[in-house]
1. Can you tell which of 1, 2 yields 16.2 when Kirkwood radius over Cα pairs in Å is derived from it?
2. Could you tell me which structure in 1, 2 was used to calculate distance in nm of label points 7 Å out along Cα→Cβ at positions 109 and 133 as 2.2?
3. Between 1, 2, which one scores greatest on mean count of other Cβ atoms within 10 Å over residues 77-84?
4. If mean count of other Cβ atoms within 10 Å over residues 13-20 is computed to be 18.8, which of 1, 2 is the source?
5. Determine which structure produced the value -15000 for helix-only ellipticity at 222 nm (-39500 (n - 2.57) for each DSSP H run of 4 or more, over all residues; to 500), calculated from the coordinates; the candidates are 1, 2.
6. Please compute relative contact order in percent (Cα under 8 Å, 6 or more apart) for structures 1, 2 and give me the label with the greatest value.
Structure 1
Amino acid sequence: MNDNPLNLADQALIDRLSTITPANGYFTDIGTRIHTKWIAALLDTEDLAYPCITVQPDECPPPLDGAGAWLFFLGRKVIGLVDPGHPDGCLEQLNDIIADLGRCLHVPEGQPNPWGPKGPRKVVTKTINPFLPDREVPVGTVSIPVQLHVVINGA
């Protein structure tokens, strides 16, 4: 990985998500199955294990120009997928991963560099959107948009 601050912020997000395991006090081990594919491509994977996470690009509002730096608002969607055929039921599984992802992604207000010195300066979690399986997406999903605030020097 190069030193591009946007790539470092992505890696900080993935590193943070990888902490979601029962050993760390979470309900699931979803942090052991993280992908960076579109849902359709992920569902085409033959040996896909559930529950899993995929991280996708999302809206990036215009950056702010500062004194010798840009503040970028790197948009990402963290999407959890659950198996609709699981005996615990889709809604129960969605609740487990909503709780895990919400806890993992939450950053107390005002905490600088919440995920380490090479990570984003601030993390904003937006509205959580759960979906039960349907014809278009045959698995249960929960989508959590986040904005990673990243400073890029030299503007």
Structure 2
Amino acid sequence: MNIFTLLLGIFTIVLYVFLLLARRDIVIPVFKRRKQYPFYLFLTLLILWIGFTSWQDLNGRVQTILAALVMLSFLLDKKGFTEDSLILFSLDNRGIPLNEIERVVLFQEENGLIKLNYFRREHRGPILIFDYSLTEFVVFLSTHLNEGSTLEILTKDDEDKEGK
């Protein structure tokens, strides 16, 4: 094995440890759309197939397996709320501290999903979708946000009034 294969192996181990630790800290996860899973599995199988049909030595086979594991790491992606921050992607080790969020707007759709939009430093963040109980979510946000933060809850009636 050469040095680059060894570095890729160390990177893969550190990546998986970090992603598993980050997943454990998430208290309220973002709603996960499962449509991307077959795509990553297809790419992983494609990497394995191309690697094993073209490489003949042990070094190439190990690199192929490590590359497939890196591709599978995308399936461990998890974002959401921790006790003290909002994680927008798995490799964000700090996230957005909840005490920096100035305003949160919640909207519950008819199917039960909650859309969340937040404002920080007078800039709007991305809309996040949660599959969580609205009452538990409001309790969590009201206890974890700063006292001066605004928490708005929009309903279907509010949306209908704005549309007219």
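Laboratory data are not the source of any read-out in this text; all were calculated from the coordinates shown. What you see is a predicted model; the values in this text were computed from it and never measured. Cβ atoms are built from the backbone, for glycine too; each structure is taken alone.
1. 1
2. Label of the originating structure: 2.
3. Structure 1 gives the largest value of mean count of other Cβ atoms within 10 Å over residues 77-84 among 1, 2.
4. Details: 1: 18.8; 2: 13.4.
Source structure for this number: 1.
5. Structure of origin is 2.
6. Numbers: 1: 27; 2: 21.
Structure 1 gives the largest value of relative contact order in percent (Cα under 8 Å, 6 or more apart) among 1, 2.
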